[in-house]
Structure P
Amino acid sequence: MIKNILKKTGSCVFLLLRIAILIFLFLWFCYDSVIVFPAPQLYALVVYYSIMLLCIFAFIATFFKRFRRKGYILFGGAMIIYCGLWFNFVPIIDQHGADRCLDSEQGVWDYDRHECRQDCWRWDKEHGCYKDE
């Protein structure tokens, strides 16, 4: 009897933990979507958002016993791809860099040099850096 109670309690705790992880993933992807959305390349958004959706749906599949193993495998693979895009995909890196630059209020993001420039007060594609004089 005690063994059954512990087993049910353990499965409830595991379910609550999975729900908490799903909520965290959803909130994290929403936050990241707001940062990445103004990416100038449409293909970057399509690839990035597709991987985000794949992560969410694969994790939701883990809630069903029939799909649990495949869901975890698919989720792990999708998270590896997501992390690879986060750290190596230039349009995504630029958007995160521009966000950090604007949040720090230390300058403007130079999309040609891929850095936060403190010697500019404005940057655009046509003229580049407008220097402080």
Structure Q
Amino acid sequence: MTEDIKNILDQYDDCIYIEVYHIHSGDPLYYHIGGEYGIIVPDRHSGLFQDSILYLAHSEDYEKIIDFRYWPRGRSMTTYSWSENIRTAVIKNMRDVDISFNDVLIPTGQTKVFSTDSHKQMLLYS
């Protein structure tokens, strides 16, 4: 994890950060949750009607679980699971085209901050 990424994570409580290059295969998710830092490599789930990108991690005792999932659709990412211990998601568009995250436009090269409070209507908690 670079110092720049750590600095972004340190700005928010219980935060995840994704630099989006590949919507349909996912990019590493960096987190700072409950005082712990880490990286989660995405898993791609091929569904019968809709593929999805999964980020899952847990502590050794399974007490802390990070679960963040989205559906990739064209240039759009729509979350359908966002564990309650993630309070903030920071998404940076690294692509050469505009993307959207939960129906919010993120222009090329820009970063947007999302909270569970502002996007609960999009989420199904596990």
Structure R
Amino acid sequence: MFRNLITAICLAGTAASADALLPRLENAQVAIDSRMLALGGTDPNAARWGAQRRAQSACALKELEHLRGRKTAERYVREVEKAVYQSKSLQNNWEFGGLAARIHRDSGIRMQRDLVPITRKCGTGL
């Protein structure tokens, strides 16, 4: 019984910690997406997250933390936040693919090992 209590506390802590990263991820990703939409001549307000995107991204962060640990999830969010500033110097929409690749590379996130399983489970990647 004691072991079950410890497990429950640990799992609750993991969920809470991933949830704490979500607002930071959302703010940074909306800023990047707004810049991309503006470059493409689309209303940047369309970058705002709805309930579905928020839920899928929360799932993705939790899954990243589960697969790779808290430090990788934190590193990923920091890299997305750093990319907000980098996105301001981009001049073409096609450059955003390279920005996303750098975020993943610098976070230590791999396509097959991390992104594919996360996308399958959550309906969206990172």
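Just so it is clear, none of the values below were taken in a lab; they were calculated from the coordinates. Owing to the predicted nature of the structure, the values given are computational and were not obtained by experimental measurement.
Annotations for the structure displayed:
- Structure (P, Q, R) behind the derived value 29 of relative contact order in percent (Cα under 8 Å, 6 or more apart): R
- Kirkwood radius over Cα pairs in Å derived as 15.3 - corresponding label from P, Q, R: R
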